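What follows is a set of structures for review.
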Structure P
Amino acid sequence: MNRDRTLVAVQFALLTVILAGGRRGRGRPRSVQAAGAALTLGGLILAAWSGRTLGRNLTPLPTPIERGTLVQRGPYRCVRHPIYTALLLLAGGWTVARGGRVSV
């Protein structure tokens, strides 16, 4: 397995641990759950927008595709890696909404 694929596998494993953990929001104020849900939704929307903006240049690996073009529109005009930003928003929002603890 090459380095790019290893990094992607670790990223998805960590995201799975975050999304599987938590106490399912029990005991959290509704306002905190709503804020977490809003962050999660924002992350999902940003990820979809970013992927759509990349079009044919989209790849799951960190290395750009051969003959790819530099995208400087949409979210890429403000953020260098909006899909990673989206994943951070999604994971952070989920953690806020669901309780913030991982039981292993």
Structure Q
Amino acid sequence: MEIRYCKVEVLIPEEFIVKLRNGLNEMGVLTVGRYDHVVSYSRVRGYWRPLQGANPYDGEIGGLSSGSECKLEFRCRYDEIADVKKVIRGIHPYEEPIINVLPLL
């Protein structure tokens, strides 16, 4: 079975959503039919603890942190995922962004 599309989920601070949405839309990956900028997000609560050697966007080494962030979701062609990840990493403020790629059957 050939995978043509995937769903991408990205955890990101809310203030970066518009910039990421615009960057992905410029690539053409947020187009569905005769619509572009097709993306959704929801607010979530996250926890993290930066370990020794980390360069955290938020929080302190060794301290458990929590805060609000957003889960941005969109569909794209599976063969574009490498370029999609480059755009996300170029805009995302986290040292290690969470990018989930789920193949769609």
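Each value in this text was obtained by applying a stated rule to the coordinates, not by laboratory testing. If you're wondering where the values come from, they're calculated on a predicted model, not measured in any experiment. Cβ atoms are built from the backbone, for glycine too; each structure is taken alone.
Here are some notes:
- Between structures P, Q, the greatest calculated value of mean count of other Cβ atoms within 10 Å over residues 3-10 is seen in Q.
- Label whose coordinates, when distance in nm of label points 7 Å out along Cα→Cβ at positions 27 and 51 is calculated, return 3.5 (choices P, Q): P
- When distance in nm of label points 7 Å out along Cα→Cβ at positions 19 and 67 is calculated for each of structures P, Q, structure P gives the greatest result.
- In this comparison of P, Q, the computed figure 1.0 for distance in nm of label points 7 Å out along Cα→Cβ at positions 59 and 83 is attributed to P.
- Which of P, Q yields -6500 [helix-only ellipticity at 222 nm (-39500 (n - 2.57) for each DSSP H run of 4 or more, over all residues; to 500), calculated]: Q
- For distance in nm of label points 7 Å out along Cα→Cβ at positions 43 and 91, the highest value in the series P, Q is held by structure Q.
- Highest-scoring entry among P, Q, by relative contact order in percent (Cα under 8 Å, 6 or more apart), is P.
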